[in-house]
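What follows draws every value from the coordinates through simple rules; no lab data is involved. The structure presented is a predicted model; accordingly, all values stated were derived computationally and were not measured. Cβ atoms are built from the backbone, for glycine too; each structure is taken alone.
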Structure P
Amino acid sequence: MATRVTDQLVAEEGRIRCNRCETEICAAEENYKLWSLQEVVSIEDVPGGGNPAPFEMGEHLELRRFYCPGCTRQLGVEVARPGAAPLFDIELRA
């Protein structure tokens, strides 16, 4: 029986898969973002993100979108520093 992990992902038999097309993405203990298709854009290119000054970060940020490699459904999104590893935001344990 599959366990819903997010609205887009399910876990079953130690694997994470897309709940739309059922493409297996990775082992349940891995970061699915490392196995997903990625789109990376500068935060300045995001509507409403043109001026990062209000954030007072003092550095450049990027928006990352993660997609299912089978059907291209968006699986997740994050804002991060360029070069930083994708956030491991879902951890499943046996």
Structure Q
Amino acid sequence: MNVSGNKITEFGNMSDLPVLEFIDLGANSIKVLPEKLPDLPQVGRLIIKENAIAKFGELIKLGQWAKLRDIDCSGNPVEEEIANIKQEFLI
């Protein structure tokens, strides 16, 4: 499902899509993710690039989707925090 570039500020009301495997939420205005993500058991790929996500804790919430393996969060303010975390693991 591609809903990129729609000025979406929050996402969550996406139930009754039990076979949805891909979501493109890129180029919106999402800052935070809901504490309880929608029940989308088949989502394996998420594009959430070019939004306004600034805290790594928001991305941790994506762990609720067991099949999620591919996440593109480039172009978000959180990129700097991710780079710092990677650097800490390499030291």
Comparing Cα Rg over 2.2 N^0.38 Å across structures P, Q, the largest value goes to P
helix-only ellipticity at 222 nm (-39500 (n - 2.57) for each DSSP H run of 4 or more, over all residues; to 500) gets -5000 when computed on, of labels P, Q, structure Q
Value 2.4 of distance in nm of label points 7 Å out along Cα→Cβ at positions 10 and 82 was derived from the coordinates of, among P, Q, structure Q
